[in-house]
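Q: Multiple structures are listed underneath, in structure tokens.
Laboratory data are not the source of any read-out in this text; all were calculated from the coordinates shown. In this text the structure is predicted, and so the values were computed from the model without any measurement. Cβ atoms are built from the backbone, for glycine too; each structure is taken alone.
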Structure I
Amino acid sequence: MPYRIAFDLDDTLLSPINEFPYEVFPPPRLIKLLGFEPLRIATKNLFKNLKANEIEVWIYTSSFRNKFYIKQLFWLYGIRLDGIINGAIHKQRLKNMQDKPSKFPPAFGIDLLVDNSEGVKMEGQKYRFNVIHIKPQDQLWNQKVINRVMKELM
């Protein structure tokens, strides 16, 4: 099975309050006019780099955004996702689990989760799944992801 990495959306790749710079093409204004949210800068190159190394790129969000919306958002940037998990899918998959974490990547075969939440980082320790904690103000976030993936694949 290929290595699988998933990214959170809110405050990791998307920010409604402009916590970080955005990708420039397509222009963020056009994206907003179309009803989409602009992606964090370096997302496009990072995802293309990961996919070039045969790493599956997924989205794992606790939001209930429609899968079609998420797929279309990334398509506008020329990114094809390998999988999408939203709040509804997460809830359905974990319905029989007694103590439900907000995210549980092992249930979907995900090797590494990239998330801004300190709570998800703590859940990773408790439930023994791999998390890279990325803060919105971290300008080298993409390099941290690449370094961690390369370390895990060695």
Structure II
Amino acid sequence: MRRKVKNRKQPQPDRIYESAQVAKFINKIMQDGKKTVAQNIVYKAFDLIKEKTKEKPLEVFELALKNVGPLTEVKSKRVGGANYQVPCEVRSERSVALAMRWILKVVRTGKGSPTYKRLADELILASKNEGEAIKKKENTHKMAEANKAFAHFTW
């Protein structure tokens, strides 16, 4: 049985949008402790989203995270000398964390334009259920569906 989850420390809400999720996203973007650089990237991307979509950027961001977050994933389990990919549900916190990670991976692998433009484009695409991060989610769901026969090996 799992241990009780400790109270995890939540970051302070960010200064402009008053959202803890945006603050967490800024912390994920941050590299080498350069938080102001990460904040500038996120806020410029949000301004660009506001320009392009004429919607509130916070709503686009939250919708993108909701769309990209997976519902099921596969975990490896060893049973009698064989490893099985067992499908299991994803907790909501992990779903959001995976969504942030996948969006950032897509943004960081892209080349040619500034990071904030790639981030804005990927968030807009993800909010419309398109883009590379959505493909990653669909692949994860396909893996879980393909290994549904091993679902009885649950934890």
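Q: If we compute distance in nm of label points 7 Å out along Cα→Cβ at positions 18 and 50 for structures I, II, which one ends up with the highest value?
A: Top value of distance in nm of label points 7 Å out along Cα→Cβ at positions 18 and 50 goes to structure I.
Q: Upon calculation of FRET efficiency 1/(1 + (r/R0)^6) of positions 98 and 146 (r between Cβ atoms, R0 = 30 Å, to 0.05) from the atomic coordinates, which of the structures I, II produces 0.95?
A: For FRET efficiency 1/(1 + (r/R0)^6) of positions 98 and 146 (r between Cβ atoms, R0 = 30 Å, to 0.05), the value 0.95 is produced by structure II.
Q: 2, 9, 16, 19, 17, 13, 10, 7, 5, 2, 0, 0 is what came out when P(r) over Cα pairs in 5 Å bins from 0, in percent was calculated for one structure; which of I, II is it?
A: Only structure II yields this read-out.
Q: Taking -18000 as the value of helix-only ellipticity at 222 nm (-39500 (n - 2.57) for each DSSP H run of 4 or more, over all residues; to 500) derived from one of the structures shown (I, II), identify that structure.
A: Considering all the candidates, the number was obtained from II.
Q: Another question, if that's okay. Comparing FRET efficiency 1/(1 + (r/R0)^6) of positions 34 and 106 (r between Cβ atoms, R0 = 41 Å, to 0.05) across structures I, II, which is largest?
A: II
Q: Still on this structure, please answer the following. Give the label, chosen from I, II, of the structure having the highest value of distance in nm of label points 7 Å out along Cα→Cβ at positions 26 and 66.
A: Numbers: I: 1.6; II: 2.4.
When distance in nm of label points 7 Å out along Cα→Cβ at positions 26 and 66 is calculated for I, II, structure II comes out on top.
Q: Hey, another quick one. Using the calculated result 0.65 for FRET efficiency 1/(1 + (r/R0)^6) of positions 2 and 42 (r between Cβ atoms, R0 = 25 Å, to 0.05), pick out the matching structure from I, II.
A: Only structure I yields this read-out.
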